[in-house]
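These notes open a run of structures that come right after.
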Structure 1
Amino acid sequence: MADDSQITEKEWNEMFRENAKHLELASTCVDALVERARLVMLDDHPGEPEHPALDEAEASILKALELDRDNPEALEEAAHFYDVVVPNREKAINYAQRYVEVAGKVVQNMHAIIEDSN
């Protein structure tokens with residue numbers, strides 16, 4: 001597949017269909033929900049029949065966070081969504097702060113693994 005700037009509408013439609021299949025099989029899969037939000041946010045044809053609107057991206061992110069409050073990818077997407085896509089400074093800061101907290105815990109855990117192996 002070509003880089004993002006060269007993806008054809010046919011390729012976008014295929015990616016949306018594949019993601020929809022994944023969500024049909026596992027509607028509570030946080031990764032698939034985050035992927036859905038990313039696809040919608042990167043889409044150049046929002047609101048057209050094959051292409052959902054930004055409210056679907058927000059709904060996907062919020063559902064992912066409902067399922068896993070501390071999912072780093074969902075927190076990151078929420079922070080970006082509210083920072084750039086649908087600006088809401090308070091929400092962007094809230095999700096960014098939660099991301100930093102979660103990422104900090106992950107980094108601590110990784111340091112512990114490294115230290116335990118020495």
Structure 2
Amino acid sequence: MTDPLYETTTFDAFWARYLELHAEPFVARMHAVATASAGALVATAIVTGQPWIALLAPVVDYAIAQSSHRVRGVKTRPYARPHWHLRAELRLFARTVRGLVPASVAGSPGVPRR
């Protein structure tokens with residue numbers, strides 16, 4: 001059976017199902033770690049002038065993110081809709097990081113509220 005995630009025809013419908021699959025805090029946090037790791041690899045590639053390092057970014061992101069799903073018995077296929085997955089991954093990263101910011105910091109000037 002195909003997951004409804006891959007039967008969606010709009011990004012908004014995709015995003016709604018994506019959020020369901022990533023509602024558990026452990027999964028969302030692991031995805032944030034995966035996204036941050038991929039970003040760090042891309043930044044390292046740029047800073048060091050070693051473009052091959054950037055090739056590791058999607059592999060590391062996939063390995064970390066998918067391991068969080070597999071621990072919970074869920075399998076996703078980000079390669080089925082790569083552009084939507086990337087967009088959703090970045091959006092989830094922002095939401096997760098904002099959720100980890102302590103309330104005292106979140107109320108400070110220049111820090112966005114949830």
Structure 3
Amino acid sequence: MAVEKETVFDYYVDPNTKSWKIWEAEQWVPPKRMAFSQLLIPTMDSTRAEFIIKKIAGLPLMRSEKRKEPGNLSTLLVGGAGTAKTSVILMFTSKFDTANMLFKRINFSSATTPYNF
């Protein structure tokens with residue numbers, strides 16, 4: 001039986017214990033109303049990507065008040081077709097406090113041109 005090889009990307013440093021821990025997806029709880037096409041089940045990959053997005057989103061708006069240097073809060077997910085980029089963003093935005101945050105989804109494809117947009 002073949003065992004998957006682990007890499008350094010399968011681990012993170014726990015900020016509390018300062019020790020290496022393996023990434024684990026959060027426990028998935030099935031929704032009360034299930035629409036199969038809209039199910040988002042967390043994986044180890046989506047958990048890692050969401051962690052990085054949260055870290056970037058949590059950066060201060062102003063990197064330096066003294067130098068009047070704004071922070072860079074933009075995130076760009078790249079990857080081939082079918083690598084769950086949209087799913088990761090939908091999982092991230094589903095946790096927004098809807099009273100303080102707005103989200104608008106715009107889909108692009110390889111056929112999208114600046115003129116079309």
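What follows is calculated from the coordinates using simple rules that are stated; it is not laboratory data. Given the structure is predicted, the values throughout are model-derived calculations rather than measurements.
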*For helix-only ellipticity at 222 nm (-39500 (n - 2.57) for each DSSP H run of 4 or more, over all residues; to 500), the calculated result is -21000, so let me know which of 1, 2, 3 that is.*
2
*Rg and Dmax of the Cα atoms in Å from the coordinates reads 15.4, 48; which among 1, 2, 3*: 2
